[in-house]
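Listed after this line are the structures, all set down as structure tokens.
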Structure 1
Amino acid sequence: MAAKAKQAELEKIRATALSNDTQSEERNAERVETARARQIRAAERKNANRVITASRNAERAAERARQARVVAEEKARKDAERIAKEEAAAALKKEQKAARDSKYAARKARQK
């Protein structure tokens with residue numbers, strides 16, 4: 001009787017072990033699937049972040065180019081203003097000199 005009880009006990013343990021093995025395999029399979037899904041999502045996030053970063057970098061480069069263009073245009077405008085002022089000042093000095101010279105010549109003509 002003890003041998004039959006012991007045999008029944010062993011069979012019960014084996015059945016439980018087999019049942020636990022299948023459940024364990026199922027859990028492991030679920031873990032593997034979850035890990036794969038997690039890796040896929042991480043890769044997708046990484047790619048999305050790369051795209052966003054590239055887009056931001058392109059926007060920043062465009063903004064820097066725009067600012068550089070604005071600065072260059074402003075510099076060109078200021079240079080043009082400065083040149084125009086210098087030319088106007090030179091023309092004024094030339095007119096003043098011509099006026100002085102004509103007054104001098106008129107005075108000399110009167111003295112003769």
Structure 2
Amino acid sequence: MTDREQWTINETKIHKLISQHCRCAHCGNPLLRPGAQAQLAHLIPQRRWTLRKWGREIIHHPENTVLVCCLECNAAVQLDPESVDAAVLAARIGLDLEKSCADRRCKA
């Protein structure tokens with residue numbers, strides 16, 4: 001992992017801590033308690049075939065991630081990659097990416 005990738009992950013964790021009010025996305029336990037290991041969990045799981053299907057931009061997009069407190073909560077928040085919910089989330093992220101790309105072109 002490059003320094004840039006690690007910085008991006010840490011930045012995402014900070015934004016998620018703020019937006020989730022320092023609580024686990026599944027069980028609601030505080031993430032900043034002693035012994036807690038805040039983990040960045042992918043809603044659409046990060047697997048080789050999901051990366052091929054939707055691409056890194058969608059799988060690693062902040063909207064596809066939440067902070068959880070443990071492996072059990074990580075497993076609980078994951079969507080079935082073949083589900084309609086996963087397809088809707090991927091489509092919404094894709095539209096956001098297209099919009100942000102179009103916005104950058106307009107400003108250039």
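Comparing distance in nm of label points 7 Å out along Cα→Cβ at positions 37 and 61 across structures 1, 2, which is largest? Walk me through the numbers before you get to the answer.
On the way: 1: 3.9; 2: 3.0.
That would be structure 1.
Comparing 1, 2, where is distance in nm of label points 7 Å out along Cα→Cβ at positions 29 and 93 highest?
1
Who wins on distance in nm of label points 7 Å out along Cα→Cβ at positions 13 and 53 among 1, 2, i.e. which is largest?
1
Taking Rg and Dmax of the Cα atoms in Å from the coordinates of each of 1, 2, which one would give 47.7, 163?
Considering all the candidates, the number was obtained from 1.
With helix-only ellipticity at 222 nm (-39500 (n - 2.57) for each DSSP H run of 4 or more, over all residues; to 500) coming out at -38000, pick the structure among 1, 2 it was computed from.
Value -38000 for helix-only ellipticity at 222 nm (-39500 (n - 2.57) for each DSSP H run of 4 or more, over all residues; to 500) corresponds to 1 out of 1, 2.
A short reminder: the numbers here are calculations on the coordinates, not readings from a lab. Worth saying up front: this structure is predicted, and the values here are computed from it rather than measured. Cβ atoms are built from the backbone, for glycine too; each structure is taken alone.
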